[in-house]
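Coordinate-derived values only; no laboratory data. None of these values were measured; they are calculated from a predicted model. Cβ atoms are built from the backbone, for glycine too; each structure is taken alone.
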Structure I
């Protein structure tokens with residue numbers, strides 16, 4: 001696939017529907033070097049997911065039965081938001097572990113919502129059943145070309161803004177975001193995958209040489225808790241990924257606090273996971289290596305301002 005052309009087309013398609021998120025230079029957080037951040041938690045519905053959702057809805061026909069999506073929370077909110085903006089019906093399936101704030105965010109869009117026991121895989125099964133029963137269009141959270149191309153617009157945009165780094169650290173769940181990054185950069189910059197120790201589908205697949213099921217848990221599981229990495233992501237990672245590292249929950253909490261204390265950026269655990277690799281030393285840049293971090297989500301639970 002000509003990923004550059006697909007991502008260029010996605011960028012033109014979603015222009016005006018998504019936020020051009022800002023950059024921030026982080027010169028604190030206990031690090032002896034400066035780190036450039038891209039603040040995708042400032043995207044519509046609080047994560048990068050709106051990019052893939054809008055690209056899919058604007059680039060493919062939507063049936064009369066509408067849309068269906070399974071999600072740990074952020075993807076569902078993005079699909080529901082895009083569907084509402086474009087005038088489509090949507091039914092979102094999320095696991096209970098999505099948490100009250102993400103569930104409330106989805107409900108606020110007016111989409112139909114089903115909350116199911118278990119994790120993302122349970123929600124996906126029910127979403128697939130709904131698709132087969134109704135003819136609704138399934139919007140996959142990460143393992144679909146339109147989703148990956150949409151997420152790739154984030155790195156395209158970042159380079160246009162002046163990405164000042166040799167290496168970019170990106171948190172990984174199912175792999176849509178890092179797949180988009182790898183597809184766009186295609187080895188021109190080093191990309192480091194960062195996953196929680198207890199939710200590490202990409203790391204496990206790279207070790208095994210193929211997608212493999214993993215158990216998921218931990219504080220970032222409602223955003224990074226895919227049991228199996230997407231095949232698109234694994235193919236791109238095997239071709240272009242620079243490194244894969246793991247962080248524990250304590251490191252993620254420390255990175256959350258550092259973002260708040262140093263720059264007043266309030267992010268969910270998944271949004272702090274990539275920075276956690278630098279703060280914890282799971283990834284140690286070489287002397288002179290310039291690093292950047294993609295901050296991917298801001299839907300923290302509980303909502304600090306909820307009445």
Structure II
């Protein structure tokens with residue numbers, strides 16, 4: 001029997017200001033996902049730059065938003081698309097997994113948006129969801145679309161730094177967030193409609209070897225974005241579950257950070273703060289960002305909830 005994970009308190013770090021909420025029109029995203037229910041934004045894809053600015057996407061209205069360390073919000077870019085996952089490249093550019101357009105690149109200085117890898121390069125394109133850079137520059141990304149248990153054809157790709165494109169997984173029911181272990185020998189993939197995280201190990205030559213189940217969640221809609229700490233613990237945002245689960249590298253749930261405002265759509269996570277221990281959580285329907293102080297590796301894992 002697995003001991004009860006410790007509960008970590010969260011707090012509201014920042015709220016999207018009213019002047020940046022768009023409430024006078026619908027978007028294709030709100031029509032598809034919320035059946036016309038209007039939202040002012042839908043925050044996901046948190047990514048920090050070296051100056052402490054937190055960038056996020058607004059899927060609903062095709063925006064890249066910036067939250068400065070002093071708490072000020074601004075719009076970095078706006079374009080015709082559905083930006084979803086986002087990561088900062090080591091050269092300072094923002095790479096975006098766009099459901100409509102493929103992989104996009106955003107210059108955070110001037111807001112210019114360009115296509116890096118369009119749907120024409122991905123026959124059978126479904127709609128990208130998230131992406132992750134390995135330390136060698138390889139880019140991993142998920143092609144989720146509307147795949148699910150009824151249609152388990154979601155894909156996971158790797159675009160090597162040298163330009164070689166490989167499909168690593170082609171049978172996932174809604175592949176979503178993805179991240180590697182610290183040694184970069186395994187890729188974790190959040191498979192939302194399976195309510196599970198899959199482990200994708202690699203052989204020394206980079207080929208996939210015996211994909212398996214890392215963990216399974218209960219309730220909610222399923223796992224969304226993820227992040228790994230230096231000890232290999234996996235933080236998993238539970239969309240619909242209103243919390244973020246922390247799993248040990250051995251696959252045991254040790255902690256859970258619960259949305260303090262009761263928000264259910266905790267979607268994406270990124271580590272930040274002075275010591276890199278603060279987890280920043282996009283609380284999408286609440287249109288805010290939560291923070292949770294995560295445990296130091298080596299702290300007791302279990303205890304009273």
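Computed values, structure above
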item: When relative contact order in percent (Cα under 8 Å, 6 or more apart) is computed for each of I, II, the largest belongs to; result: I
item: Which entry (I, II) yields the derived value 28, 21, 19 for semi-axes √(5λ) of the Cα gyration tensor in Å; result: I
item: Answer label among I, II for the case where helix-only ellipticity at 222 nm (-39500 (n - 2.57) for each DSSP H run of 4 or more, over all residues; to 500), calculated from the coordinates, equals -13500; result: I
item: Computed 3.2 for distance in nm of label points 7 Å out along Cα→Cβ at positions 236 and 260 - originating structure among I, II; result: I
item: Which of I, II yields 20, 46, 26, 8 [P(r) over Cα pairs in 10 Å bins from 0, in percent, for residues 156-227 alone, calculated]; result: I
